[in-house]
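Please treat every number below as a calculation from the coordinates, not as lab data. These numbers come from a predicted model, not from an experiment. Cβ atoms are built from the backbone, for glycine too; each structure is taken alone.
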Structure 1
Amino acid sequence: MNESSSQYGALEPLVRSIERIVIGKRDVVEMLLVALLCEGHVLLEDVPGTGKTTLARALARSISGAFRRIQFTPDLLPSDVTGIYVYNQRTQEFDFRPGPILANIVLADEINRATPRTQSSLLEAMEERHVTVEGVTYAVPRPFMVLATQNPIELEGTFPLPEAQLDRFMLRLAMGYPSEEQEEAILLAHGADLPQDTLEPVMAPEEIVALRDRVRQIHVADDIRHYITRLVRSTRAHPYVELGVSPRGSLALYRGAQALAFLKDRTFVMPDDVKRLMGPVLSHRMILSPDARLRGRAAQDVLVQILNDMPVPVEAI
């Protein structure tokens, strides 16, 4: 088997494993793997009961990774996330007790219910891949991904995520309700038992890390790179946008397009890869103007207009 034909084959067992538990959400699963291959983090924004926690558990089990869940509440402290030193009476020394952030897949459940101080305790780990407690630095395991959830409907008792925190998430995704056929399939699969408990690992964490090196080798033509740059810069000049996408967003779109091409068994990026990622990568990095909000405009509407107005690089197709 040559390298080109083996690219998606390496990830297909992982996709099938997750789909055994998360039924009818292949688009979401693929976007999750895009983030995993880019060492990115994901904000899952949807109503309760749509499978956000199940998705995170299925991913962790499928890659034989350590999974930790943090239930964010107003009284949660930063040390509850990063870890704490505890005095050991037997050794008469302080021992470090690692926090749940030191895992491969971390589910930050209802992240907007914690105070900004606690939310910010995630920033160092998400960006720097380590945490510092009492002046000592501890590296997070690899691969490392934070999947944060928040309910966009229930806002009472919540603390909106600051822009610096939002910008650390590579993708913002919504699970959405299943179709009638998918919901019946969920009843059949989950009604009698918990199939996620029977999931066996199909990949090792080391394999995921190795695949990331191959993703970075996916070719991005000059026209595609210019296309990404112009799309992102258009968000900064749009009359409905008060604060456009940062260069971190450009880089996320670039790397995400490489990962998506890898998933689709290609050695090069196409304009369609960029288009598909525009919403998940850029929408949460924009602040709309008061006029746009009064007119009922959403970030996705602005991105669609930018895509329609921007010429597609024909030579790259």
Structure 2
Amino acid sequence: MTPSGRRIAVIEAMRGIASIAVACFHLSLPFSSALPATLKAYGWLGVDVFFVISGFVIPLSLYGRSYEVRNFPNFLLRRLVRLEPPYIASLLLTIALWHLSALAPGFGGKEPDYTLAQLGFHLFYLIPLTSHGWLGANYWSLAYEFVFYIAVGLAFPFLIARRVEFTAAAIAAAVAAFYYLYQGPVLDGIFLSRIVEFGVGILLMRLVVDGDGRRAVANWFWLAACLLAVFYLGGFVIGLVVFLSACAIFLLKDLELGRWAYFIGGFSYSLYLTHTIIGARIAHLGARFAEGAFQEIAVVAVALAGTVAFAIAFEYAIETPAKQAARRFA
């Protein structure tokens, strides 16, 4: 949203397209023909688009509400009320369908295997701090988002109320903290680049809020430095996607795209949560019978259509009430 509370059409469109891209990535995993292979190679980049969007939208929204750190409990509660009910519903659905799938004849997957402690760690996205694994292949990115909400809520004065150098320093400190806390085989350039992606969004927010005054040159400099860091840490493809996402937000933020943008943006979170639960099952079932490129593409298309339809219903039944409840804490 803008400081005035208006939803930004291009960001809604980007959210929808990014969630569809991630869904296509997972739905294409059982297949090997040209189009599914391309979706497998690049669809996961939708997550990087989400991180740039969050880095831009969340602090911009707080700025529009004249946020202060003393409002942090209310801010975090609002985020939890908005995001937790759909997340928990998807988690319960994952478990229920896992048990039902295990009862089906010819089931070739892993038998249901989880603990109550593992479920508890899911609730506050603590899985990375434990030896447990995520129960959904798409949940890992939610942990990034949750940590970002905490960080931006507590460090907000450094992100907007002071000179942009303090903002750049806060981003650098976050990258350094993750580097020293999580050194090991799982810590690679892509991991760190995704921390910087939030910083790209934050610096874009500074560019929009500060305007074309004396701060503009410094804002552009540090934004360029963040983008170069993403290229260096994440590689050319991730860097290009983040760069294009930043350009789209900055150049098209005032563009009206029509109702379709708000429509696909509206169910993007529900699609992200549920596509591995519904669509992936359709895709794996269809993979048993698909022969040749045309049939594989047809199965992916059917799986995507099915999971989008389910996501729309899920958004209406579960996510919309959560949005309405969260507004009470604005």
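Who wins on mean count of other Cβ atoms within 10 Å over residues 126-133 among 1, 2, i.e. which is largest?
Numbers: 1: 15.6; 2: 13.0.
When mean count of other Cβ atoms within 10 Å over residues 126-133 is computed for each of 1, 2, structure 1 gives the biggest number.
Calculated for structures 1, 2, relative contact order in percent (Cα under 8 Å, 6 or more apart) is largest in 2.
Have a look at 1, 2 and say which one yields 0.60 for FRET efficiency 1/(1 + (r/R0)^6) of positions 54 and 78 (r between Cβ atoms, R0 = 30 Å, to 0.05), as calculated. Only structure 1 yields this read-out.
On distance in nm of label points 7 Å out along Cα→Cβ at positions 94 and 286, which of the structures labelled 1, 2 is highest?
Once distance in nm of label points 7 Å out along Cα→Cβ at positions 94 and 286 is worked out for each structure, 1 has the highest.
Which structure, out of 1, 2, was Rg/Rh (Cα atoms, Kirkwood Rh), for residues 142-301 alone calculated from, if the result is 1.02? The correct label is 1. Each of 1, 2 could give distance in nm of label points 7 Å out along Cα→Cβ at positions 38 and 86, but the derived value 3.9 comes from 1.
Looking across 1, 2, the calculation of helix-only ellipticity at 222 nm (-39500 (n - 2.57) for each DSSP H run of 4 or more, over all residues; to 500) that yields -14000 traces back to 1.
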